[in-house]
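There are structures below to look over.
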Structure P
Amino acid sequence: MKEFAAQTGGRYTYIDDVLNLQNLALAFASVFDGCDNFIVKGCKVSGASISEGYVYINGKLRYFSGASNRSWPQYIYETNSTESVAYENGTDKVGRNVYGCAIADKVPAVNDPLTNEIPQYILISGSGGTQMKDALFGKYALILNSAAGTQDVNGVVNFTGSVNVAGAIVSKSRATIQSGNAAGQMYYDGDNFVVQSKIGAGAAYKIVLSNDNGFVFYVDNDILLSANSQFISLKKPVVADSGKFGNIKTTGNNIYNDGVSTDSGAIYINHLGYDGGNSYFRDTYIGNGKGSVIVGVNGKNSSVGINGQLSVSGPALAGLTLKGSYVKTNNALQKIISWTDSESSQIGYIGYNSAANKIFEIYNGLANISITGLEAVNLGPAIMENGVLLSSKYAQKAIIEAELKEYAKTNEVYTTIDADNTFAKLSGGLSQFAAGTTKSVLRSQIDAVSIDDVLKKAPELSKCLSDMASTEEAKKKICSNIGATYGGDFQPKMKDSGWMMIKTDLYVRQIGNVVCIQGYVTTIHSDVVFSIPNTIDPPAYAVAFSTVTSSYTGLWRCHINANSRNCTVDYCNNHGVKIPFSLTYMV
């Protein structure tokens, strides 16, 4: 570095002397290389004014003349220009680069003529702008009183002693606390605040707080507990000596109502449904501890199933009570005990089964019914058979004995010979009555016809009514009497092609002049969807099919022209979707 020196005698000034002075200034300015733009001196803000001073912008020291009538924030930005001077050859050329600055409420968005870049600037707020102590000393050292109120430190800062903080500690990444092989962290993961602890190779215990899920507790990546404003969810069993929810308490093996000090204390199981309402039914099951249900309650059917033996004990006279839905005077009262097989088909019942009367029934749909007592079975007050009293159907012993005493007298008892001569024998038939009387008289008494009359007037089975239908008119009359169709009056059997496959999942069938096409098609954008087989008649007139389904949000339509076998796409705003297809026409 050269330094200007002068002695008495009149020293000449050379270009090198000027360059040396400029190099000295540039060397001083290089001290600030890498620093942010800053205020070197002055530039004090007072109300709506800012004083004059010196600033360092884009590597150059610049003079600022001050400004007034300003509303903050403002920007002191660089202004660069050149000045021309006369050269020895008589021309004016650039002789100086002028580095100045200006102030405005925004930085010009045009490139500087010297740097060809957008001008650099210093932001000035109501409290001032960045000072040299922040830009220079604050870049390489911690300062006690930063004008900006904050200071950025690059790299790691280690404190060998305790750190006392009077204000808040703010971290934009995470805070880590280490002790031996244990490490704890606090940080934000997106919108979730995380507190985590891990010792050596052990599990990581983590608490996550978020607006969406509330409080969530993890062990490694498994959720154990979550709590928000709506509910608390536990993913693992809760182990406690006792617990209480509302009035319900659990202690040891007991679940009971602990909060109602009257005889009306109760426990309701599945009394409410989804979301505490009654929109959906609920079922309840009680098992045996080995995966099998012993008691099942079907909420939708209001039924209870027991898979095992039911034992009823207690001092009450009625061990099992079936309560009807009507009073006993109403014939509609029904209630039975029913037996079913393994497929739930009823095979027997006992109780009030009919809504037309109050009859108590015992029914067995598989076999007979046996009622056995130790010594006898007492049925009373009367016995019926198929709804008829036995007393009105069969002779009663007392009546028979009374009648026998009335008519069975000794002087009126017949011998065998006398009975044979007096009464008809079953084995003798009606011929016993024909003696002395003609057969025609007997037939007239019982309105019977002779064999000759039958042979003359009755048709023979072997002739199949031909002996009765001697004329066409008679044949028609016979057909009309028996509900039959006379030959020529009936329709011949129609053609039936049976179901035929057009393509996968699509079938066609023709019965007479009716053709039906059913199944599935996959929609295509254009061209022929399928062709009707040659054995099926085509439509006499054009037919069409269109559809919009919940699984297919677009419209799709196709048609078959008259006397054509090709089904062609008319319109499609989506394709490649399998849809149900049904089309019927007459030929």
Structure Q
Amino acid sequence: MVMRRLFALIRPHSGRLALAVSASAIAELATLALMGTAAWMIARAAEQPPLAALSLAIVGVRAFAVSRGLFRYGERLASHDAALRALATLRGRVYDALVPLAPAGLPSFRSADLLSRMVADVEAVQDAVVRVFVPATTAAVVAALAVGFGFVTLPMAGVTLAIGLLVAGVVVPMVTAAASRRNARRLAPARAELAARTVDLLHGSADLAVFGAAEQALMEAEQAGTELARVERRASLTTATATTASMLVQGATTVAVTLLALSAAAAGTLAPVMVPVLALVALISFEPILPLVPVARHLLEARAAAARVLAVLDAEPPVADPDHPRPAPGHHPVIEVDELTVRYAGDREPALNGVDLRLEPGRRVAVVGASGSGKSTLLAALMRFVEPESGTVRVDGHDIREYAGDDIRARIAGVTQDSHLFHTTVRENLRLADPTADDERLRAALADARLLSWVDSLPDGLDTMVGEAGGQLSGGQRQRLGLARALLADPPLMVLDEPTEGLDPDTADDLVADLLASTRGRATLLVTHRLTGLDEVDEVVVLDAGRVVQRGRHADLVGVSGPYQDLWWAAAGHQPVPLRGAE
């Protein structure tokens, strides 16, 4: 079932695959014909016939030698072309499957494990094309023709060769597969575990050092590496043992065919010149058969890897698009949230409970609350990452569930608390929002984010590398670069999700002021636990345990007793009272 679905995924490239199989079979048959013809020519030459009697054989040897190389090159070209196209198709399918899973559908996967599935497992599936399908089909074709030639020349030799090829090409690989099945199932998870441990070490090195856990984490990574090495060593040992067995069968079959040919020649039922021909044909016919031992291993590993890849493809997204979505909303949509309730699977209490909100062009709304109050869930519902339990989100008067998720997310962009910067230049990080943007637009976005003077001061300007995850930049610079990228995308709704997380107070206050200034005139949703600068927004919505407990302008909320006033005084350091009901 798994392999059937796997080959269904690469079916669009079956034409190139058939071309690769044909070229591979012709190349192997040319090798077989080359050795058989050369053997016949040498044996016949020993009888000192006229040169004309050998001319056809001489031409055949040259033709087979040349065609062998040409078709071998063609097979490599066609098989790798098909494999790489299948790889690109499958990797694209995996990425497309991951997009609707994010973020609510991804907690069941570790990030390093997902990376292993998308890279190592997809490449293992690719092996099913290059290392399984092509050599197995080629071996079957060559074996059938070699046995046919042997049977026509000397029936007993054909039967003996058939038995030897069946043992080496079917029995030994099946035994190998049975011995390797459990090991093959453990290989992909072992690779994923080592990848996960390595990522934890690299990305968490600072925290591990601070808490004295670096030695334990390193030991766990070493154990994962040891386990992977043990699995691979066992697989290699099994393959080497089976290959040796196949080579012994090859030798025994060749000897048996040679003895049968000698006996037939002595009895006068076979021409003496055919003895070396049969011997070499028997020997060379095993060349495409011997790789079937590692083919069995690659097939099992590809099957296990395919199962892991299909687990991603089959994962049910938390939100499904309608079969016939509405046309994308306009560039200035009005978004209305009415009695929205969201409950996560397994939770007794809803994460959001009866929330109302209105966002329209030029209106700026801030949502505040303690951790766990429902702020992130509100954003997830607006971006179609979670399905409401009740209530509605309307876009331009239509239920958001009538639109395709990608169309909704194309209208929403912004700055998050962990905006990702790629290990490339400032220019390429910005152009992620609009690949067609020229330098003038890039500089305008940087200027709006108050980052242009800093970029101009750099020796390489826009071509400056920002480092892994923006590691060469300060926290404020990373957030401002994320803001410039969001401004370049020019979304109808700008979302600012905890944009000051991890920044010092002065930098955070300056960034909030710049963020609000740069988003003036567009619909803006600021999600934050800091109250600085909220006097610039049109409405402040206070969430507590998923409910709206207060709403209004900053000046009005500060002046009345309630959660917002408590939070305001606690932030000012005068009255350290937590937000009521915060978990």
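Any read-out appearing in this document is the output of simple, stated calculations on the displayed coordinates, not a laboratory observation. As the structure is a computational prediction, the values presented were derived from the model and not from experiment. Cβ atoms are built from the backbone, for glycine too; each structure is taken alone.
So if we calculate distance in nm of label points 7 Å out along Cα→Cβ at positions 67 and 467 for every structure here (P, Q), which label has the highest result?
Values: P: 13.8; Q: 6.2.
When distance in nm of label points 7 Å out along Cα→Cβ at positions 67 and 467 is calculated for P, Q, structure P comes out on top.
Comparing structures P, Q by mean count of other Cβ atoms within 10 Å over residues 299-306, which one has the largest value?
On the way: P: 10.4; Q: 23.9.
Top value of mean count of other Cβ atoms within 10 Å over residues 299-306, among P, Q, belongs to structure Q.
Figure out for me which of the structures P, Q the number -3000 belongs to, where helix-only ellipticity at 222 nm (-39500 (n - 2.57) for each DSSP H run of 4 or more, over all residues; to 500) was derived from the coordinates.
Working: P: -3000; Q: -19000.
Label of the source structure: P.
Suppose you compute Cα extents along the principal axes in Å for every structure in P, Q: which one lands on 117, 49, 49? Display every interim value, and only then the final one.
Working: P: 203, 86, 50; Q: 117, 49, 49.
Attributed to the structure labelled Q.
If we compute relative contact order in percent (Cα under 8 Å, 6 or more apart) for structures P, Q, which one ends up with the highest value? Display every interim value, and only then the final one.
Values: P: 4; Q: 14.
Largest value of relative contact order in percent (Cα under 8 Å, 6 or more apart): Q.
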query: Out of P, Q, which structure matches 0.45 when FRET efficiency 1/(1 + (r/R0)^6) of positions 19 and 187 (r between Cβ atoms, R0 = 30 Å, to 0.05) is calculated?
result: Q
message: To test your reading of the models, identify which of P, Q gives 20.8 for mean count of other Cβ atoms within 10 Å over residues 163-170 when calculated.
response: Q
